[in-house]
Structure 1
Amino acid sequence: MRALAAVALLAALHAAHAQPSPIRIEPGLTGVSVIRDAVKGIDYESVTTITAVGPDGVRAASQWAVPDADAPDKVQTRSAATFTRAEDLRQARRIVIWQLSTDPETLPGATHGGASSELFDELRNKGEAQVAVGAVSVRDGSVLGGVLAGRKYFRGVLTRVGIEPVRVLVDGVPVALPALHVRGTLSVGHDRADAEFWWLDDRQAPLLLKLVFQGSVAQTVRIDRPRKKVFAGAEGASVRIADKNRAADAGGESLAQALAGKSCRTEVPGIYFPTNSALLLPASQPAVERIAAMLKARPDWVVTIEGHTDNTGTEAFNRDLSRRRAETLRSELVNRQGIAADRLRTAGFGAKRPVDTNDTLDGRAHNRRVEVSRPC
């Protein structure tokens, strides 16, 4: 199942920030989902990046790592590439919520987690719609992790509940995104599934923000939009302020402004690691380049890369994991971006410096972060 500033603890937990400019399906858009597998009793993250958008459809690449005590690195890292056809984005009534290792890139007649335009309109305007949901049942192992089991298509009616907020970190900022909430009881043979979906309430981008299926949960906790390269379009046409901010960040200017401010530190959105791992995922490259651009523009700055985690796991494990993640990013900046090693220090704080609650999926995701600081 993939779809696809620090705050005082709890004081601003559920505060909704100003809405960002609309989220659009575009190359570079990256979503992070947290999966809570009710059968295995584990949580893990999936990172999905849109790699191409064209008249024929949308391509995406996903990577995730499932905790596994028997694996050499204690995790099983997996990846998948998908292609959703344009006609399926328009009218599909089948929704696949888990990609099996034997699946082809394209599953004709289905979307990968999101709602088609036709399905979205019917649920939004009429209040109910017939669907088929492709999943691995808990009766066969695990709805989320049973990659060796076969997929079943649960069929039935989904009914509109209403428009509800789902809290997501959009470009690193907590935002309450409006979501179309629907639910229903679906079945295949004697197997039944209570299902709920929350899709972004935007017909142009009905992204899956949250899903509950047979007790397991998948929730989108981060959406990072691609940073723009220019401030103006053809013939000097101006763009929106929100897009100008994204353009500035393409060159690391927003990072530099934060480091030059009172706190002398900033969180860096767009840095991704698999669950319990210090492997830097390829989707992190744009953020790495922003940090490098900032440092190259300010050759006198010496900065510290800080790793932070949530409170899941032991204090010693979290401290070591956060340190290793910071060192991985430092190595990337030195070896591939040409930043002098003596300009980069590292620190791992584990769960000691939370910026959010550790009681929710999105709160813990906010605490799993990389920050960059410099001496004030």
Structure 2
Amino acid sequence: MRTRLSTLFDALLPVLATLAALAVGAVMLLIMGVNPIEAYAAMWDGAFGSGNAFAETLVKATPLLLVALGICISFRGDVINIGGEGQMIIGAVLATWIGLTLTNWPGWLVITLSLLTGFVGGAIWGGIPGLLKAYFNVNEILSTVMMNAIAVQLMNFLLRGPMIDPSQAERASKIPQTARLIEEFHLARLVPTRLHAGALIAVALAVLVYILLWRTTWGYRIRAVGQNPHASRYAGIKVSRYMVLALLLSGAFAGLAGAVQVFGVNYRMITDGSASGFTGGAGFNGIVAALFGQLHPIWSIPASILFGALLVGANKMQRMTQVPSALVTVLNGLVVIFVVSSEIWRRRRQRRRMAVAGPEETPPPPVEKKPQQAEAGA
């Protein structure tokens, strides 16, 4: 019974962490003279109050889920991918280039090719830190963050130069954006909402990632490397190869998220000069969604919807209660801090339980027979 209660508590930790973050946010709202109940009611209404509101929540959740799926793979392989922002940008740039170049091709073919190109582009951008980690022992946190900066500068160069919208090229104040994709290249929508087919693609891929991690040899080896690379190497698993594979797949899903944002939501690339100007912070928020979902692809689906609801609902709360936009950012940051902290605490609890249960569950070593006993037994 104690083990079951402990397992249930671990499963509910992310939810409890979110409630704790909202409680801290309520105290801040009280200090500002805002009724927390009214503020959170406005947040709920903004995220789930109508069909269109729920559709907007799913639209926000789609890139979070795609990034979270990649994070599930990389973290299970014990490589930390902080480069989702840059991988989203590279995937989006390549997919947009396909959409703007092959204008005479059939729409279904261009959409398919563009999404695959975004997938491959993100994989390459994530695979580079994977190679550096596996073969040169370069810290993947540093390398993925630096790759983010490179991707942002590359995006700014392209959107202000070679890929800029021709209608902006002649203006004095040039908006850094590409031309708009033609209507045939838009992902199918659920009219009259903005919900697009990318949401279904993300859910289908969540099932495929679950199958990959728990029903295939590749997935088993990725998880084995994440649990103990030394034991995996002793067992004959090529640890370096699966480290690269984990980061490559993680980057691929982030790149696909960028492509889906272009073909399903924006229909062009546009930025304010920063990574979040295009990604909306999905590259980082997807990490929290994955941790909230216990690094499980299926549980990452409701986790992504929750964080999508927080993003959409916070905007409604700001409009209804007139709280500063900085408070919305702080509230989202509180949720991130509490959820990540709960994940660290959960892992420490698991290690303590294993340390306590280890000696009790370890079977006694076999008793060696003396030569006389062995001969008598024979």
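Brief remarks follow.
- Origin of the derived value -5500 (helix-only ellipticity at 222 nm (-39500 (n - 2.57) for each DSSP H run of 4 or more, over all residues; to 500); candidates 1, 2): 1
- Given 1.00 for FRET efficiency 1/(1 + (r/R0)^6) of positions 206 and 294 (r between Cβ atoms, R0 = 35 Å, to 0.05), calculated: source structure among 1, 2: 2
- Source structure (of 1, 2) for Rg/Rh (Cα atoms, Kirkwood Rh), computed value 1.07: 2
- Of the structures 1, 2, the one that 0.2 was derived from, the read-out being distance in nm of label points 7 Å out along Cα→Cβ at positions 46 and 62: 1
Every read-out reported here was derived from the displayed coordinates using simple, explicitly stated rules and does not represent laboratory data. Fair warning: this is a prediction, and the values are worked out from it, not measured in the lab. Cβ atoms are built from the backbone, for glycine too; each structure is taken alone.
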